[in-house]
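Q: Following this line, the structures themselves.
Readers should treat all values here as calculations from the given coordinates under stated rules, not as data from a laboratory. Note that the structure is a prediction, hence the values are computed from the model and not measured. Cβ atoms are built from the backbone, for glycine too; each structure is taken alone.
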Structure I
Amino acid sequence: MRPTRFAIPLTLALAAPLAACGDDDTTDPQPDTARLRVVHASPDAPAVDIYAQGVATPLVTNLAYGQVTPYLELDEGTYTLELRAAGATGAPAFTTGPLWVGDDKAYTAVAAGFLASTADADRFRVLALEEGFTAPGADQVAVRVVHAAADAPTVGIDVGADDPANPEVPSLARFADTGAAGIALPAGQPLRIGIAAGGATVTSFSAPALPGGAELFVIAIGRLGDLPRQPTGFSLAAIGDAGLVGILAQDPTVYALHASPDAPGVDVRVAANDALLIGDLGYGALRGVQVPPGSYELDFYAAGSAPGTPAASAQVPGLAAGQRYLAVATGFLAPGSGEPGFQLIAVADELAIDADGARLGAIHASPDAPAVDIATATGQVMDSPALVAGLAFGAAAAGAGLEVPAASLRVGVAAAGQSAAVATFDVTTVDGLRAFAVATGALAPTAGRQPFRLTIVDTSASPWTATAIAPNP
């Protein structure tokens with residue numbers, strides 16, 4: 001698994017002694033004990049201190065989202081836990097009901113749901129799970145899956161991410177789990193896990209090979225509605241006997257935009273095994289596909305043709321878990337003298353998330369256009385200063401994106417350093433918009449080549465969409 005996202009700098013203070021409800025005054029020289037640990041899986045809750053009701057010393061301090069405590073050793077009995085924001089005094093933010101912990105038993109308590117919600121469906125709660133794994137074989141891993149993602153529906157767990165219509169775990173409701181015994185999964189090999197709903201894959205994760213005989217909680221945490229790259233994005237937390245093993249981010253998603261002006265509809269295949277990733281992608285179309293992390297060589301064929309000798313090939317390097325990418329297929333499939341050939345421009349979505357205003361990235365994917373400036377325009381005259389200056393073919397100005405107001409804008413494109421726009425486009429932005437503005441098509445089209453236009457790839461919601469805007473007359 002990828003390195004643990006969170007360190008665990010916990011200060012633990014065991015109440016000594018912790019009084020259990022219903023105990024008498026008899027002193028037991030060898031009291032019966034249980035083990036309890038707590039997982040913070042509430043994405044809108046702050047770091048918390050945890051107390052046993054009636055005891056002034058906290059059991060746990062400063063437990064943040066995504067962290068898990070070591071096991072606490074408690075005398076057998078009934079406890080009511082109180083949660084306060086870290087360092088806070090006064091009334092607790094949340095109080096559990098009575099929790100019984102039995103002799104020689106282990107419990108994992110998962111703080112889940114939204115602290116700010118009062119709705120029964122997703123409000124804050126503590127899931128107290130008594131452990132009881134069935135010992136797995138030497139070539140297996142025992143996994144107990146807990147659905148603690150408060151905005152996610154009932155889902156299926158598709159081991160192998162190969163058959164979302166018939167997942168191995170067909171129905172796991174929000175705040176439910178797969179049972180104390182765990183489910184047996186193969187050890188010693190990487191494993192892809194699909195999250196299915198309505199017969200389709202919602203998202204997937206790639207887990208590394210795990211050692212035989214391991215026993216793990218795998219807890220779905222975070223918000224399905226957040227971006228995978230956000231700290232609170234939907235993730236899987238793997239927890240073993242020694243604590244947090246790691247947090248798996250979602251598999252990367254690649255959105256392919258067909259912007260090669262002279263290429264027909266294409267099929268996109270993985271060169272290593274001819275697996276079809278995207279079929280019949282027409283010019284101007286955008287299609288997404290989720291793949292395991294890694295680097296890929298892609299082959300492009302005329303739509304519907306059998307694998308063999310591809311019309312073109314291109315590399316997509318270093319796709320990382322938790323990320324989404326735009327891969328623009330551009331260049332000429334049949335280039336003339338001095339013209340750039342077919343290629344991919346791959347850009348990670350790192351556009352900042354702003355509630356007010358919009359964020360735009362710019363990509364130059366018009367293969368016969370020179371380096372350009374991009375600016376707002378008055379008529380056909382470029383305003384100064386330019387939003388982007390000297391952007392060459394194949395380059396992108398992305399990162400956090402350009403800050404632009406929510407407004408109706410006239411955007412001009414000019415040869416670098418020139419004040420007269422070669423084309424202007426009317427673009428409307430709204431608050432919260434995140435988008436790539438991609439210059440596509442041929443600036444001087446000939447027969448069989450698509451004309452110059454601006455394609456807006458909206459990344460604000462999933463799936464992404466692409467809208468082509470023709471130049472103003």
Structure II
Amino acid sequence: MNPLFLELALVLLGITLLMIEAFSPKIPKKKLAFIALIGLAIVFSLTWIPLQPLSAESARFYTTDTIALFFKRFMLVTTMMTLLMSLDYIPVLERGIPSEKPESGIGEFFILPIFACASLMWLVSATSFIMLFVSLECMTVVLYVTISYLRKDPRALEAGTKYLILSALTTGFLVYGISWIFGVTGTMSITHLAAAIKLLPTTSLVSLFFGIGLILVAFCFKIAAFPFQFWLPDVYQGAPTPITAFLSIASKAAGFVVLIRFLEQLYLLPFLNKKIFALITLLAMLTLLFGNFAAMAQTNMKRLLAYSSIAHTGYLLMAVASLGISLALPALGFYFVAYLIMTALAFIVLIIVTETSGGDDIYRFQGLYQRSPLLAAAMTIAMASLAGLPLTAGFFGKFFIFQVTLQQGHYGLLGVGTLSVIAGIYYYLKVLRAIYWQQPAPEALPIVLSTRTTFLISTLIGLILILGIDPAPILMSLR
């Protein structure tokens with residue numbers, strides 16, 4: 001199979017669904033979501049078919065290596081999870097979109113993530129700065145539209161505006177950095193960057209460092225690393241909850257893949273690797289401290305998960321700072337899979353509680369175990385996994401990250417990471433205190449779950465516990 005067929009199939013799927021939605025307006029929007037899910041599942045199955053070798057032209061900007069293939073599957077699963085979450089979000093969409101017709105404007109909400117997924121799949125395969133830029137901008141445009149989708153909600157409009165402005169700023173840093181590196185090295189290829197830098201005279205190093213710095217700033221914006229994380233809490237709180245989950249998981253993963261491809265080239269240069277990775281270590285420390293300690297004061301669940309996302313960026317940067325260790329990439333991949341499952345589970349429970357309780361503050365979870373034992377158990381396991389407690393996928397995720405950090409000899413970073421885990425346990429348990437130790441509001445009613453939602457929640461719980469016992473299948477896929 002042609003390697004480029006996967007992304008092209010997704011684009012074709014998205015265009016087909018847009019045509020169906022436009023020319024068959026009476027079709028139930030849930031059917032569009034299910035058609036999209038079936039299409040994504042078919043594309044996911046195609047990723048297991050052996051790929052043809054790339055042509056010489058395609059190999060200049062595109063790769064099908066193990067990392068790219070692993071994260072293509074990751075993006076597809078994340079998009080399917082987002083659509084499944086969106087099915088429970090339809091009532092919120094109907095209230096948030098100004099329209100006199102029922103379900104008007106909702107169909108596109110199930111279609112746009114497909115185009116975002118295609119952009120992300122191109123992004124994780126990009127080996128050229130041009131391909132990187134185009135993929136990134138395609139993703140940004142789609143996410144801007146979906147973030148501000150609830151046009152009746154001022155918070156959504158504010159979130160969309162902030163995301164648009166800061167994305168434009170990030171693009172400026174990225175393009176300016178690329179232009180400096182191209183001007184110095186004469187190459188737009190990420191994979192040939194180290195070879196081009198080795199040929200540079202010492203007089204060009206200042207310009208090179210300036211370009212590298214600008215690109216790292218852009219990447220830090222995208223993954224929400226300190227001190228470029230300030231946009232994230234407001235955007236997460238204002239965006240529709242399924243899109244918040246998509247941003248937290250898929251967008252972050254793609255940013256890290258691109259960052260790793262870039263840093264791997266710098267790691268090959270003896271005069272650069274120590275400086276760059278010392279900088280990454282410092283960023284990891286500051287991101288861990290800010291994310292965890294800022295989360296401790298939050299009373300809104302979406303903002304808590306936003307600051308938690310910043311903290312998890314810090315843990316992932318710990319692995320990036322240890323790229324010289326062979327286990328670093330498998331550890332990073334496993335952490336992302338664990339993060340996908342436990343974050344998706346937390347957001348599914350949040351969507352249901354928000355819809356039935358009228359808000360997303362933590363106090364809305366009070367007495368949840370009396371209203372729905374399954375939702376209470378699901379949030380308990382999600383919070384325990386996010387905190388890194390044993391017998392959950394999150395435990396092994398943090399364990400492997402700490403293992404490679406120890407092997408690399410980053411003892412200071414290891415100490416900060418340990419302190420961050422302790423802080424994380426505090427604010428995750430704050431949610432569980434509301435669920436089990438506080439009484440529900442008098443007007444709170446029992447929550448009845450659909451068969452589909454019950455099955456999805458049970459599946460995610462099972463995956464968290466299974467990966468908390470046997471992480472080997474995920475680790476082996478990236479070795």
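Q: Which of I, II yields -24500 for helix-only ellipticity at 222 nm (-39500 (n - 2.57) for each DSSP H run of 4 or more, over all residues; to 500), as computed?
A: Comparing all candidates, it corresponds to II.
Q: When Cα Rg over 2.2 N^0.38 Å, for residues 206-317 alone is computed for each of I, II, which one produces 1.12?
A: II
Q: If relative contact order in percent (Cα under 8 Å, 6 or more apart) is calculated from each of I, II, which structure is the one that comes out at 14?
A: Source structure for this number: II.
Q: Given a computed value of 9 for percent of Cα pairs over 45 Å apart, which structure among I, II does it belong to?
A: II
Q: Here is a follow-up. Consider the structures I, II: one of them gives 1.01 for Rg/Rh (Cα atoms, Kirkwood Rh), for residues 182-229 alone as calculated from the coordinates. Say which.
A: It was calculated from structure I.
Q: Of the structures I, II, report the one carrying the highest value of mean count of other Cβ atoms within 10 Å over residues 38-45.
A: If we compare mean count of other Cβ atoms within 10 Å over residues 38-45 over I, II, the biggest value is for I.
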